[in-house]
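Once you scroll down, you'll see the structures, which are given as structure tokens.
All of the numbers you see were taken from the coordinates with simple rules; none came from a lab. Values in this document were obtained by computation on a predicted structure and should not be read as measured data. Cβ atoms are built from the backbone, for glycine too; each structure is taken alone.
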Structure I
Amino acid sequence: METYLVGGAVRDTLLGRPVNERDWVVIGETPETMVKHGFRPVGKDFPVFLHPQSNDEYALARTERKTAPGYRGFTIHADPDVSLQQDLIRRDLTINAMALTPDGQLIDPYGGLQDLQNRIFRHVSPAFAEDPVRILRVARFAARYQSLGFTLADETNQLMQTMVVAGEVDALVPERVWAELSKALAEPTPSAFFYTLKNCGALAKIFPEINDLFGVPQPEQYHPEIDTGLHCMMALEQSVLLSESTEVRFAALMHDLGKAISPKDNLPHHYGHETKGLPILNRLCHRLRIPNAYKALAMHVMEYHTHCHRIKELRATTLTDALAAIGAFKPNNTIDWFVLACEADAKGRTGWEQKPYPQATLFKQAALAGAAVATETVLNSGLQGAEIGEAIRQLRIKAVDNVIKSYKPL
């Protein structure tokens, strides 16, 4: 059996990075002979098999022909006469179009090694333009490898721009967008994902709510970076430093969507942006089918992040009601994630990156105090219905007030 290691495993081996999964291409075989060799078929759209011992994926060499718009519009041809070079040329980037023989010999027909050494993302062939998912993949690779100095070839960026103008990205389905977004949020530099999309015009089509933030001014006194889009990218990068949770990173990214619709007469001020953004975020989550856990946290952070920032100025009543609204008094709460996203927002400003954020500690202390109130006396007091809830609320207000008054910053 003629097999070659291909794709990301080759790329990351040459970069000296960990290889988590290995994909192999098989030349000269058929589905029937693969099964005879003990491989288990798993591919739905094209012939892919799992190795009987390693469970690595082995795919028959194949070619693709574009037959319809979008990423599904392909006819797959897998046959024993398909060569390795024919299989590699259908791949997206030159750095992903290399192969290794079992004895470690590199096969590089399209200059992938040179582009890898020069830290360049470059498309293999014009066939790149046939699959809009590749725009998202390139953006995700930017989020993964920007710290290594990778940049996008001008001709590839131009090709991506052409794809956007041609309407190819309009065929992207929510599941694929979310799949790439969720992976990008887990990468070391997720802001590079959005900048790459913005530079080719795809951000306005795929994430118009984020694109609309660029060019929107904020008060220089609080936001020296001024541009709201830039601030959200900075907040996203701060969230990476603070947490590995992609839920936190998503919330930090989305928190200021409401600033895009602030009346121009009020700029650079954004009165009520916390609640004005909620319908925008709701529509985005619905359109892209964002998981509920991500949506819920992002909604809470959007509506109440300024409460966390201004906690020392709030009345105990206001703070207690805000804590209740985000579920901070429930056993399974996301208060830690909430304050991390708020801290990312606070530090995502030019010159504020290293400043302490004591509000996080005070916010969590207030939540703990409110959750710890003894509710038994209220439940046994004979009160009925809404009276019970209000009595517990008053106990929590008192506990929260004590925390605020006794708080002494370090």
Structure II
Amino acid sequence: MLGQTVKERDWVVVGGTREDLLRLKYREVGRDFPVFLHPDTHQEYALARLERKVSPGYRGFTVEFGPEVTLEEDLARRDLTINAIAQADDGTLVDPYGGRRDLDARLLRHVSPAFVEDPVRVLRVARFAARFEPLGFRIAPETLDLMRAMVERGEVDALVAERVWQETEKALREPKASEFFRVLRECGALQRIYPEIDALFGVPQPPEWHPEIDTGVHTLMVLDQAAVLSPDLKVRFAALVHDLGKGTTPREQWPGHRGHEERSVSLIEALADRLRLPGDYRELSVIVARYHGHVHRASELKPSTVLEFFERADAFRRPERFAQVLLACEADSRGRAGLENLPYRQRPYLQAARDAAAAVKPSAEDIATHSGEEIAAVLRQRRLRTVTEVRAQWQSGH
């Protein structure tokens, strides 16, 4: 209906049983309720089902399925009206909850009061907002009210780390990933799920460097710029968390944030432990948090400092990750009000310096006539000379 590409087709089976599908050679999968794969197309077929809330949390449901469950009853357990539309083989739409109307109105609206029973829906609505914000969608006020009530009752506190990260990672793929975090903040869930990010809002920065002033606003602008610069989710996440330390700066030091880099590293490590983040997300985020100031001041750094940065960031052994670091830093530079299109020469300069230094290798004669420690010292001197030459080229207007 929105003219977007259909990526998959899911089917709901009404009036059938598990035995019917197994007899037709469908393969049963699914842990929480029966889902069956078509023997030829491998598309998913699920028996129409009802869900009943029996305990707190997103796992606190019993599931009932069988031939007596109607399509309308099955659709009633969906989260949003735009997700509660079914289409028959002949193209006929079954839309008992006004999904088509809300699509036309660009509204994300809950299907029924049962929405409040599953805290994951708070994350899902925020994620749908991130996906469809570029198309003009907004969350219905009454749905946002329900989300706030769920947060106030502590429902989101029952979310497990894996599910929070799963929804976050999906949100980072969306064209307006920042909307995910903005919506979570609007309903109060950001403070419960990502308190480190929530703490950034209302914290000022020096206006001469940050015309937007508010650190939280800057953070979401950086995420938007990262989404423009790279489809890499690790780059986007590193951009999102690079300034977490500013949320812990003592008020008497505002708008300055001396030492925020190492405070950011500590907060990222704690966040990564809490949400059990993949190692590559953690490692990239830590490097960006610790060294983004170095990258921004690249033209002012001595060649020896640049080389030391390359070594500490493991740029020679991990060139792909180093390129990710530079992208996240460029997003940080561009994520400032009115400065989104300012040239960022630091990235091509540091990339050129790193590549030139990495090309310096010990010769056969070096290997034959020097010890390992001597070779390392010679190699470092040559790399330093190379970085110095690249710096001179860029300073002369390369």
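Overview of values
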quantity	calculated
Answer label among I, II for the case where mean count of other Cβ atoms within 10 Å over residues 331-338, calculated from the coordinates, equals 16.0	I
Comparison of I, II by distance in nm of label points 7 Å out along Cα→Cβ at positions 203 and 219 - largest value held by	I
